[in-house]
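Given below, in the form of structure tokens, are the structures.
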Structure 1
Amino acid sequence: MAFAAILWVGCAGVIITAALRCRHHPEAARLGRLAVGGLYLVAGAVVNALFLARGEDYARFADGSYLPFVRHTWRSLVVPHHEVWIGLLIVFEAIVGGLALSGGKRTRVAYAAAILFHVGLLPFGWGFYLWSLPMIAALVTLWRAERRTPALLPAVRTCTRASRYRVTS
């Protein structure tokens with residue numbers, strides 16, 4: 001568990017730092033993209049797969065929720081079928097991580113999904129506000145950077161008759 005916490009905090013630190021710097025340093029947005037991909041692929045999908053493989057049942061995850069509905073639903077729906085629900089979470093995290101690394105519109109889709117995911121964590125307890133609010137702000141900033149900076153998109157070289165090489169994105 002300590003290793004997972006280090007991964008989460010490390011990725012979050014890089015994501016937030018990249019978001020703070022991306023307005024004036026386009027390479028920071030690329031670093032943010034890599035960190036989001038790492039957060040979702042490694043610290044999310046891989047770590048949750050390892051937890052699931054070692055028998056973690058996620059029974060206490062919603063205990064800190066300030067909403068009785070969330071606690072009850074988690075205990076009655078998720079915990080008895082945690083293999084399925086956490087399996088779906090792992091697939092979601094892997095897709096978001098892969099899209100984040102893809103660049104362009106796919107990265108923006110990944111950021112939008114990650115933002116919604118972090119909003120969805122808020123009802124699970126006040127402690128999630130400390131994690132989710134800075135992450136939401138950083139992800140929105142990185143999403144905007146991806147949207148306004150075409151240079152961040154991967155360039156593709158094509159050969160035409162009019163010019164020897166033309167770079168398009």
Structure 2
Amino acid sequence: MKTRLMMTTTLVALMTMAAVAAQGPRKEAVEGIRNLTVVDPTIACAGATEVAAIPEIARRGYKAIINLREASEAGAAIEESRQAATAAGIRFIHLPLSGAKPDPAVADAFVKAASEPANQPIFINCASANRAAALLMAKRIVADGWTVERAGEEATASGLMSAPLRQFVLDYVAARKK
């Protein structure tokens with residue numbers, strides 16, 4: 001009986017995850033999180049995330065936060081966020097990415113961290129979700145084998161608005177395919 005209940009619970013969870021994945025990226029309103037998009041069951045992209053919202057991120061089952069904000073950004077609160085994530089049992093990965101001068105080395109580190117199964121499901125944030133969605137696009141193409149078109153559509157739905165960041169991703173991908 002216990003095995004049957006576990007199998008039923010697992011089946012329901014898998015069906016729920018499949019239904020969420022089939023819906024595609026969806027916007028959600030969560031106090032303290034700006035521009036949150038649940039991309040699929042393993043990834044969420046967001047903008048500015050208040051320290052007070054980190055317990056909610058943990059409650060939702062995210063295993064890691066990749067924060068792309070530079071420490072010099074107003075309201076970034078990197079160390080406070082790291083402490084809150086640690087207290088909530090979430091891995092905190094800080095990969096500061098300049099929107100004006102994005103660094104391919106940061107994109108490399110992002111693709112590696114976002115692809116690591118121990119970090120999933122993963123919560124990615126910056127100030128607006130623009131950088132988060134851009135690096136997600138890079139990961140989808142380089143690590144997941146998606147087409148530029150498919151990854152670009154998902155990135156746009158997740159917050160990518162900057163033409164220069166989109167071009168950075170395209171240049172980054174082209175350099176990795178050589």
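Structure summary
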{"item": "Winner on distance in nm of label points 7 Å out along Cα→Cβ at positions 62 and 110 once structures 1, 2 are ranked, highest first", "result": "1"}
{"item": "Of the structures 1, 2, the one that 1.5 was derived from, the read-out being distance in nm of label points 7 Å out along Cα→Cβ at positions 70 and 102", "result": "2"}
{"item": "Entry that produces -21000 once helix-only ellipticity at 222 nm (-39500 (n - 2.57) for each DSSP H run of 4 or more, over all residues; to 500) is calculated, selected from 1, 2", "result": "1"}
{"item": "Identity of the structure behind 1.00 (criterion: FRET efficiency 1/(1 + (r/R0)^6) of positions 54 and 126 (r between Cβ atoms, R0 = 30 Å, to 0.05), calculated), options 1, 2", "result": "2"}
{"item": "Given 65, 29, 28 for Cα extents along the principal axes in Å, calculated: source structure among 1, 2", "result": "1"}
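Bear in mind that the values in this text are calculations on the coordinates, not laboratory data. Just so it is clear, the structure is predicted and the values come from calculations on it, not from any experiment. Cβ atoms are built from the backbone, for glycine too; each structure is taken alone.
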